[in-house]
Structure I
Amino acid sequence: MSELREALLRDLSGIRLLTRPDELEHYGRDWTRRWQPAPLAIALPASIEEVQQLVRWARRNQIGIVPSGGRTGLSGGAVAAHGELVINLDRMRQVLGFDPAARLLTVQPGLPLQAVHEAAAAHGLIYPVDFAARGSCSIGGNIATNAGGIRVIRYGNTREWIAGLKVVTAQGELLDLNRGLVKNSSGYDLRHLMIGSEGTLGIVVEATLRLTDPPPPSRVMLLALPDMAALMNVFELFQHRLQLQAFEFFTDLALKHVLAHGAARPLDSEYPYYVVTEFDADGEADETAALQAFEEAAEQGWLLDGVMAQSEAQAAALWRLREGITESLAPHQPYKNDVSVRISAVPAFLTEMQALLGREYPQIEVVWFGHIGDGNLHINVLRPQAMPAEEFIAHCERVTKLLAATLQQHGGSISAEHGIGLVKRDYLGSTRSPPEIALMRGIRQAFDPEGLLNPGKLF
């Protein structure tokens, strides 16, 4: 390791390289915190050419490469635990250009999502993919995991908004994929293979993003529900009556942690289940429709209480109740499941999931929430302080096998938006068939025959 590190520092002295133990630990892991980082070094390239130099050096020396962005991932996709070279793209965070006719924004991969939003707003447009980690996650990482977030119900996942990519391959070659074209039926669209590939097929070094018009003015409501049976009834009613931008669900346990983390209590009483929903409100008619939907749901017994934000500050306070969950749970070292089923399968899956979690975690707190409008649920199992970490993880992995089997019965996915990485690698077979996995392995072999890109991830 020391000889290789010295060779790297000598051969690529013009590239910023980090080798201090604290730097290796900081850049060698993501939010999972389950693996001890042990990278060879951290490279911070400032250009596409420097990324190519790094990849070619790693190939000559047969060193694995871990592409790295904001490291906010929850599946171990950016972990470097076996002497890999981490190529972190934090220094490549420029807005490179804007095409007003095509409404395309070209950016470097290290640009934080929040900065993408601000760049789009400067042109009177939006990049609509959004989630709580917007200030720290990078657009390259979003592309690598096909990130979803809180507005998928309205705008879809990251995939729908990528018009072009520049990618450095495992051989150090540069691919320019789709080039922002609207129509391009010239064979395989390799751009879409890269999206969601978790850095196993290539390193995204530039992205051309589609922008769109801002939505109409919106309003935010917090809804309090009596039970799980009411959840889909309320969703279907509101979806029928309103133009929804988001429909986010969480439990009383999730609210408890967010309140303890500093959020303001939204309602006078406590309830079992909550929804934060945002909808178009371009005038009095839209607000009237929302109030009528609320009243109808209350008459049916599906809603117990609620509040509509009367200002941007109140709307932000209501959104904090949902977006602050992950941060509030972090000190408890949660074991996370990120699953999805078809929206129509949500009620039956929720019933089985609740029974499974209640049976398998009788003495362990389980906090869950999700994007009900797109069938995505996040399950957080909190480690008891008295339980050793290895014992806790082993227990959770045994339960995850049962959860994966339940998902398979409902045609669901073990990873909705966080990727497979290291955490979910053993459960990929519950989501993908053996022929699919064989084809995926073949694609990976074609792009990276020496297995140097993000080794050990996905499968």
Structure II
Amino acid sequence: MTVRFLRRSVAPTAIALLTLAGALTVTQPAQAAANRIRLGNAGDVDRADWSGPAFTMNGDGAVVPSSMTRAINDIRSNSGSLDVVVLAGSAPVSGSATPECDIVMTLPGVNSCTSWTLTATSDGNDSQVNADIRNAEFVYFAGGDQCRYSAWKGTALEASVESVVAKGGGSGGGSAGHHLNSSIVYNACQGSVTSSEALADPYDPYITFTTGMFTWPNYANVVNDSHFVTRDRMGRTMAFVARALKDDLTTGGAAWGVGVEEGGGSLFIDRNGLATQYGKDAYVVLGDHTPERAVAGKPLTFSNYKIWRLGPGTTFDFKSRPTCGYYRRSVTNGVADTNLYSGTPETNCGTQGGPAALNESEPNDSRSTANDATTLASSATLTGSMKSSSDRDYYKITLTSGQTATAQCAIPSAYDADLYLLDSAGSTLKRSVNAGADADESLAFTRTASGAGTYYLDVEAYSGSGTTSYACNLTRN
């Protein structure tokens, strides 16, 4: 038997960041069962509109800076700042009292991060908890016990989190928090099940679900799983998918499992349902027919699961879910095929699942040495740094007639950088030259000429330098 209660993850980087320069810390118990710690500014941001929703689905409890930065930038459109709330069911077992907020407060565009420890179901109706959530733009569920989290279904907290997403904010979580952000929640209220147990009996009493809590845009009919490869959870996700189909927990005759690996794995999902994988692998598991056998007390038989392996930088479209790019695996009489975590895709999807990230490679200080971004997915991230006060980073892109390129760059506080779009001859077509270090840059350009054309994005140092990375979100549509 595996005990269900999981320790709240504390990342080593979070422990090291116990003191944040310029951060205001306010500790304020709302009631005996709930504890509130706020880092950053005491007042919330007041802004009329936001550009999300955005979601982060992490394989373990720690915040992943790269995907969290992407979510923050998408929600605030690389302008201004926002407020984050972290919800946890227990205090960390060691280190900082606010490991998630310690990381969040180091990221650009964060006004405050408020950490709540809620130990009772009734805490979901706490007025201060819900005020903080509704005033925030991102809610992060920490690692812990998803049974305790799922008990918040029907409390005011559920509606408050939904209001954040509805206004264009975001939600996410790691480990137990990752589980909670799918429409079918494996709640582990009776205990944690292993793959071998789940395949031997898909109705094992340890397999219990909560439904009808959060169903995020473009993410319906999904059951999440975490610590995926390290703890060999593909088999139990297959059983979850079979149960979801057999018990009519999904619509359209299909159920989807999403498993994210620990150690920095994070699946970011944008407002259009396009997911980008960060850090470590993730897997999407589709069951699109009735199980051959899924009954209590009997081993599972289910043929031809379709599985997508998402490496770092690859994408998956949850809005228009692909019909290509998968490999197949089956379960027969409770025994799964070998090589569950790798396989040769039966068909090629082109840009679906293609690269969605590019880190600069020097030398790239001219058009002739530009890094090639022409093969990136339609929504991608360019990263690099201004290594000297005269550094230039060039990225080559192509646009077809009527296609618009939009670049939004988050610039760190170590330097001031400007953004230019050049034509094939090097003439400047668009520029963004906001003054000051930590000043973000953005531009958009639509090709009106016929056919396709070559262009260059130029991220150029104006003053200062450093090794801290900028991140430019590049879209072409």
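A short reminder: the numbers here are calculations on the coordinates, not readings from a lab. Please read all numbers here as calculations on a predicted model, not as lab measurements. Cβ atoms are built from the backbone, for glycine too; each structure is taken alone.
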Structure from which 36, 23, 18 was derived, semi-axes √(5λ) of the Cα gyration tensor in Å, for residues 94-365 alone, options I, II: I
Origin of the value 12, where relative contact order in percent (Cα under 8 Å, 6 or more apart) was derived from one of I, II: II
Starting from the value 18.0: which structure in I, II was mean count of other Cβ atoms within 10 Å over residues 118-125 calculated from? II
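Assuming -4000 is helix-only ellipticity at 222 nm (-39500 (n - 2.57) for each DSSP H run of 4 or more, over all residues; to 500) as calculated from a single structure, say which of I, II it is.
Attributed to the structure labelled II.
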By the measure mean count of other Cβ atoms within 10 Å over residues 246-253, tell me the structure among I, II with the highest figure. I
Upon calculation of Rg and Dmax of the Cα atoms in Å, for residues 334-429 alone from the atomic coordinates, which of the structures I, II produces 12.8, 40? I
